[in-house]
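Only the coordinates and a few stated rules stand behind these numbers; no lab work does. Predicted model only: the values in this text are computed from it and were never measured. Cβ atoms are built from the backbone, for glycine too; each structure is taken alone.
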Structure 1
Amino acid sequence: MKKLNTIKKAQGFTLIELMIVVAIIGILAAVALPAYQTYTDRAKFSEAVLAATPLKSALEVAIQTKSPTNLAALDSGVFGIPTAVTKTAALHGSSVLNGVITIEWRSDSTDLAGVTYTLTPDGVDAPVVWTQGGTCLTSGYC
């Protein structure tokens, strides 16, 4: 009578197979981590973009109600436009000069320190069309 051996010996992965898996995971991590960092920096910088909203609204109200003759009349602290804020480690800098809104990221230790966001109006006639600018465009944050 023939003896049937139905129990099969368990086999694991070879060393080379494990090394290939570790190498693939390492390559994926090397590609994914910088992309994730850029993504989180862009999400953080949206805070600076939102900081421009009150200044933008104040400028539009000033244009509609005060009827300035040109953009040179639109500066921080006049026509109801909020005064300029100097950037610190805790605060973003914000100012309006000749109608151009500038927001500068606070001076902290992140990659965003000193990055600027600007909004430039097309003139003093309503409706105002805004153009984005600043170093955030070249950095890919806005």
Structure 2
Amino acid sequence: MNDDELMAEVRDAFGVLDPVPENVLAAARASIAWRAPAATLAELTHDRAGRPAAGVRGGAARTLTFTCPGSTVEIEVSPDGRHREITGRLVPSAAALVQVRHRDLPEGGVTARAEPAGLFCLPRVPAGLVSLTFRLDDGTSIVTSWIRL
């Protein structure tokens, strides 16, 4: 028995005695799909939780700013039950396809179109870890860092 055969036997034994849970395998596969290697990463530079206005129902909006060389993404996150509504803008203004990346969403699950003025709205985004991808009309992409909503 050579080393490759021995390792195959060990792998088979672990597969029977202590298999990897299916949800762990699904998360690992999904993490590879989350990559956007050619995109510019916009890092979180400002996070301010708002206070609800007097007499206004609902929770307070949270304001977040992400920056990367040459661009800024400003968003406001408002609670909507188990979901969140994200409104925002790209600075400088640019038209783009905006996509939410979330563990519980299929690719392309929540998308919106940023108008030429850079404004966009993403309703019904599930709570949890989220990243936004912006595919600009000029062919470039911007991806925000992951945040918990």
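Taking FRET efficiency 1/(1 + (r/R0)^6) of positions 20 and 60 (r between Cβ atoms, R0 = 41 Å, to 0.05) as the quantity of interest, name the structure among 1, 2 where it is greatest.
2
Computing distance in nm of label points 7 Å out along Cα→Cβ at positions 12 and 124 gives 8.0 for which of 1, 2? For distance in nm of label points 7 Å out along Cα→Cβ at positions 12 and 124, the value 8.0 is produced by structure 1.
Given that mean count of other Cβ atoms within 10 Å over residues 84-91, derived from a single structure, equals 12.5, which label among 1, 2 identifies that structure? If you can, show how the numbers build up before the last one.
Numbers: 1: 12.5; 2: 19.6.
Source structure: 1.
Suppose you compute P(r) over Cα pairs in 5 Å bins from 0, in percent for every structure in 1, 2: which one lands on 2, 9, 15, 14, 11, 9, 7, 5, 4, 4, 4, 3, 3, 3, 2, 2, 2, 1, 1, 1, 0, 0?
Working: 1: 2, 9, 15, 14, 11, 9, 7, 5, 4, 4, 4, 3, 3, 3, 2, 2, 2, 1, 1, 1, 0, 0; 2: 2, 8, 16, 19, 15, 11, 7, 6, 5, 5, 4, 2, 1, 0, 0, 0.
The correct label is 1.
Here helix-only ellipticity at 222 nm (-39500 (n - 2.57) for each DSSP H run of 4 or more, over all residues; to 500) was derived from just one of the structures 1, 2, and that gives -13500; the source is 1.
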